[in-house]
Each structure stands twice: as structure tokens, then as C-alpha cells.
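These notes open a run of structures that come right after.
Just so it is clear, none of the values below were taken in a lab; they were calculated from the coordinates. The structure presented is a predicted model; accordingly, all values stated were derived computationally and were not measured. Cβ atoms are built from the backbone, for glycine too; each structure is taken alone.
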Structure I
Amino acid sequence: MKEKMVNSAATRETDNIVKMLSEVLAELHGAFMKHSMSLKYQQTTTEVTKTLRKSLVSFYGEAAKLGGEEALIVQSTAINLSKVFYDVLRLSNQVETKIKEDIKFSDEAVGEISDIFKRTADLLPHVADTILTCNPLIVAHVSKEIDELTKNANESSALHMDRLCKGTCHPKASIIFMQMTQQLQDILWHLRALVAEDGMPCI
């Protein structure tokens, strides 16, 4: 039977970090869909990003205070959450470039990215539940969703390359689309690491 993270400070920090990541992703998705950076978007992303950096530093500090298996669990969780955070920052750069340079996507491209974007943001609270409970039913649900989203992202990349070859997609839009798809896949990869049954953090 796998053991849960038991350090109370670490569990609180995990929950807070995942909630903030979910908030930033939701705001990014909204900006992407509206093709506009609202004042709320700018305030939220600036403030939450600053808080996330501090929280991740604090989280690493909790791992340093612990010993044995618990330290490895907390440290592994902190590493993967940090990687998700930096993938989200890279994704935000692409969304903001798209908006600032007024680069339009086709309806097909918007639909494909939007679906992966929203479902990934919606998945984050379940990832937190998985980390904190190691419940096998939640692990199975999250793993299945990650598999499906990863498959969808791969299919979107292939469809996009087909559109590019047919000349129905602008090259500049293509670069941003492919980078966004890759960054969403990177986020999913690190979420998979967080909930993996055969590795950290559920050990």
C-alpha cells in the first residue's frame, strides 16, 4: 500500500500551489479565447505568479526540514510542480505574443487548443487530490485523462502539419500553435509524473 504525504505544512503548500496553477491556466485560457489580455488577466497573472514563486521556494524549504522517505516525497512533488509552473510561464509567453501581434488561428486550431487547455486546467484540482490522498480511483481517472489529452495533443499537431502543408495556415501562427501544443504536452508530462503509481510522489 502506498503512503500519502503526511507533513501538514507540505500538504497545505501543495494544495495552494495547485490551486494557483489552476487559476493562472484558467486566466490564460480566457485570454486565448478572447484574444485579449484584460486588466483582470494582467493583475491575476502578475500577482499569482509572484506568489507561486515564493510558495515554491517555501515548499523546497519544507523538504529540507524533513528526513527519510517523506523528504523524497515532498522534494519530488516540489520539483514537478516547479516544472509545471515554468511550462505555464512559457505557455503564457506564446498566448501573449499571439495577442500582442494579433496573430489569428483558424477555427479548427482554436477548437483543438481550447479543448486541451480547458481540460488540463480542469484536471489540476484532481491532480492535487491524487497527490494528497493517493486514492487509486482518482489516480486511475487522472491517468486516463492525461493519456487522452496527450493523444489529442499529438493528433492536433499532426492535423496542424497537414493544414500547414495545404497552405491553409500562416507560418507565424503555425509556430505559436506548435509551441503551445508542445508546452501543454510538457505540462501533462509533469502532471503524469506527479500522479504516477510506480514513482513519486505516491510511494
Structure II
Amino acid sequence: MNNILIKVFLFFLPLSIFTNSDIEFSLNSDSIWRGITQNNGNATVGVEINFSLENGFFSGAWLENCCSENTDYPNREIGYFFGYQKEIDKNLNISFNYVGTNYPNSKIDNYDELEFNFSFYDFEISYFAGLDNFPDYYEFSYGFDFLNNSLTLSYGDFDSYKNINTSNGSNYSIGIETLQNNFNLSLFYFYFNSNDSSDQDDDGFVFSISRKTSF
């Protein structure tokens, strides 16, 4: 109970003293998590809210109707995060935060992680340390901005969860994002390379449209 109260306090602390806040609504042709489809190729909708302070502290939460491959899977995902970020200079940033991912109708699938992020110029390294025996995950990415567009390349690797070998493997993605009439449009290609069997390899394209509003 004490841990829950601490998490709630840390999440809502910035709400009364935040300097920047926004909410983003999105529609996606699929939900891809570390190279793996979470919705069996079906469309998802989501919303995310973010709060940040000038001193570097931030918090946020999200909701998505993903993960419903069949009736035995959770049909929505609710998550929250809070942490601290520091800009060393204009080309060097570091951050760390706590991430909690929850499934209201399938609590055995809930998991928590600590995220460490390091960005240098256009390169970014993210490391997720899983808690309570949840496996670790790392990802390298490169982003390049041109005109009103952004190109992103990424590589990540994840060990199997609860000995479910379908989640054991590496993933690659390449995507482009553009801003049009206050809407963010993105299209990316993903490829999942299973460490267990080539029959579990997967790939595809995902299209997303979202809009962010500050308040």
C-alpha cells in the first residue's frame, strides 16, 4: 500500500505546479510493441497526457485499446510514468523515469520498468530495466529532421517474457513523420527477428495519425 501511495504522489505532484502540459489523441493501424503486434493487425485508438516542469521533472499517463488478439487477452492498456530529465547542453540530454504498464482485466500481465535514456545529437540510447523478473530491453535509434519531416531508424532487443519465446528477439524499424495542418502523420516499417524460430518472424507497415493540444 505504501508503494502505491508513493507512486500516486509522485505522479500527481507536478499537476499543481506544472509549466507545460499537453494531451495527444492518436489512431493507429496496429499497435506494435518492441517489434511485436499487440492487436493482430487491427486498428487502435489511444490518448496520452504529459506534464513537465522547468526544473526537469515530468509525469504522464496513457490509455490504448490494444492487446485484444483474442478474448483471453487484455482489451485495454493503461500506463503511467514519472521521472527527471537534464539537458547538459543543446546536443546532450539524459533522463530516467519509472514506467508502469497495467491491464485492468488481466492484472497478471502488468509490469513495471525503469527507463534510462541518453541522447547525443541525432542518436539516442534507451535502456529499460525490468522489475520483478520482467526482462530488460534496450534500443538504439537515429533521427534526422528535414524540411517539415522526421526520419527515424531504430534497433532493439528483448528477451522472452515468462518463457514465452514468441517475444524473444530483435526488432528493426524505419519510419517517417510529418506535420500537416496540426496533425502528425507517420508511416513506419517494422521487422521482428525471432531468436526462437523463423516461423515467428514478422514484419509490416503501420500508419498513425495524431493531434497534440497544449493546455
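The figures follow:
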read-out	value
Among I, II, structure where relative contact order in percent (Cα under 8 Å, 6 or more apart) as derived comes to 33	I
log10 I(q)/I(0) by the Debye sum over Cα atoms at q = 0.12, 0.13 Å⁻¹ derived as -0.71, -0.85 - corresponding label from I, II	II
Entry that produces 4.3 once distance in nm of label points 7 Å out along Cα→Cβ at positions 78 and 110 is calculated, selected from I, II	I
For helix-only ellipticity at 222 nm (-39500 (n - 2.57) for each DSSP H run of 4 or more, over all residues; to 500) computed as -30000, the structure of I, II it came from	I
FRET efficiency 1/(1 + (r/R0)^6) of positions 54 and 150 (r between Cβ atoms, R0 = 30 Å, to 0.05) - highest-scoring structure of I, II	II
